[in-house]
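Take a look at these structures.
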Structure P
Amino acid sequence: MTELAPAPAAAPDYLDPQIPAGLRLVEAPLVVATVENLAGYGALVRDPQAHKIEIVRWPAQGWRPVDADSGDEGGTTEGVFSAWWEGERLMGRNEAVGGHYVLGFADPPGAPAAAPQNAPRRAAPSRVLLWHANYHPDGGQLFFPLERRPFVVPMALPGDDVKPQDFRTFWFDGSVGLYMHPNVWHEGVFPCGAAGRFFDKQGRVHARVSVDFAKEFGVLLDVPLRA
């Protein structure tokens, strides 16, 4: 009997995540990004147009290999990744892949001190609470700050048994960008101010493998936005 492939996982509802109240917070400790501590995650980028994006060859389905001149021809796509605060929610839009997201929150949803979602903010928050992260098995991804302002990217090394405590928050001063290897866990790129725009280049297939911190672990990932 032929073994059936598992059904694709349902896509997360990026614009209406159902976050229960009372979730525990797990901090992703902040480190200043350097060539040394980015080893395994990616690299610093000074010239986004010249930096090569890794594309992963389509995996073989059995013992016969994929022909060496095929399976990695999807190429890349590029556009602007924008992130901005709308009240208590950090929103994101990725023009390269047509994505629109609620990335995270300034305060835990449902907490007594939390302001209404669309209430105006007086200043950019000092943290963002993430409910979700993903990785791309088909290729790498590059972010470069268009306004040259500080930003952070929370990341964890590859592996499907990832846990919230595996994440670290890498801080960048805005003078360089970030290239992430395929399979590295992340959730976009976050400005340290009220908004930010980033040049984004990534694999065109744009496969995603997700982790939902709220559903799987009963926590939110606490990502600091200031060094």
Structure Q
Amino acid sequence: MRNRAINVITIGIIALIAVISGLFAAFSSHEYWNLIWVALIIIWAGIFFHTISSGHEQILANLLEKLSVPATSQVLAFNAGRVEDLKLIGQRLEAPGKVTGVARWQQSLPVIKQQIASERLADRVKLDDGGMMNLPFANQLFDYVLVDSALHNITPAIQRGRALQEAARVLKADGTLVIVDTKYMDEYKKVLANVGIDDVQVIKTGFNGWWGGPWITTKILIAKRS
């Protein structure tokens, strides 16, 4: 979660420096056509930060509507430490339904637990401090497993495969596995097929999933055992 925050701040600083530098260069040289590049940077940054905030939230909300997740479901979420996503899922559940968020929470874990408790979601949102490779859960425990932007940064490919195998292990026989990501969809399909999950569809997310532009887009893979 901390690394994600640092990355967002870094991208914001780089974009700001690029805009300021572009403005300075355009006005000092009187070559005002350079303002076109400044405008493009601003548009790119606007789209990027829309996607990482309200765009992503809308994608998740639409996904939950599409899946029609029952209120008593057991949900496992790998979502790069986005607490707001866990809250959004938890608000749709009722006991004994629960969403378990797995991430490297580390020192922030007590603070986040307090935030969840203050919103009266402690009975529906559980936090597990760990990774995806060796999950401390029994086989076929969860109705839904959501892997949201948490796979593509895992390298090499064999490790991504290991993480998916663990996700499949804890998924109920009639459960649904969902992967939200920007790449490796064909790779994910092959790994899932090898563990018997071969009823797969991939859907696009449109503008809300543009990471600065349509050249990098978020896709959603929904998979079940046939």
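A short reminder: the numbers here are calculations on the coordinates, not readings from a lab. The shown structure was predicted, so the numbers you read here are calculated from the model rather than taken from an experiment. Cβ atoms are built from the backbone, for glycine too; each structure is taken alone.
Suppose you compute distance in nm of label points 7 Å out along Cα→Cβ at positions 48 and 200 for every structure in P, Q: which one lands on 3.0? Here the read-out was taken from Q. For the set P, Q, ranking by percent of Cα pairs over 26 Å apart places Q highest.
Each of P, Q could give mean count of other Cβ atoms within 10 Å over residues 24-31, but the derived value 11.1 comes from Q. Source structure of the calculated read-out (Rg/Rh (Cα atoms, Kirkwood Rh), for residues 32-95 alone, 1.11) within P, Q: P.
Work out which structure the value 0.35 belongs to, where FRET efficiency 1/(1 + (r/R0)^6) of positions 192 and 216 (r between Cβ atoms, R0 = 25 Å, to 0.05) was derived from one of P, Q. Structure P accounts for this read-out. Among candidates P, Q, the computation of distance in nm of label points 7 Å out along Cα→Cβ at positions 56 and 72 that gave 1.3 used structure P.
Each of P, Q could give relative contact order in percent (Cα under 8 Å, 6 or more apart), but the derived value 18 comes from Q.
Each of P, Q could give helix-only ellipticity at 222 nm (-39500 (n - 2.57) for each DSSP H run of 4 or more, over all residues; to 500), but the derived value -500 comes from P.
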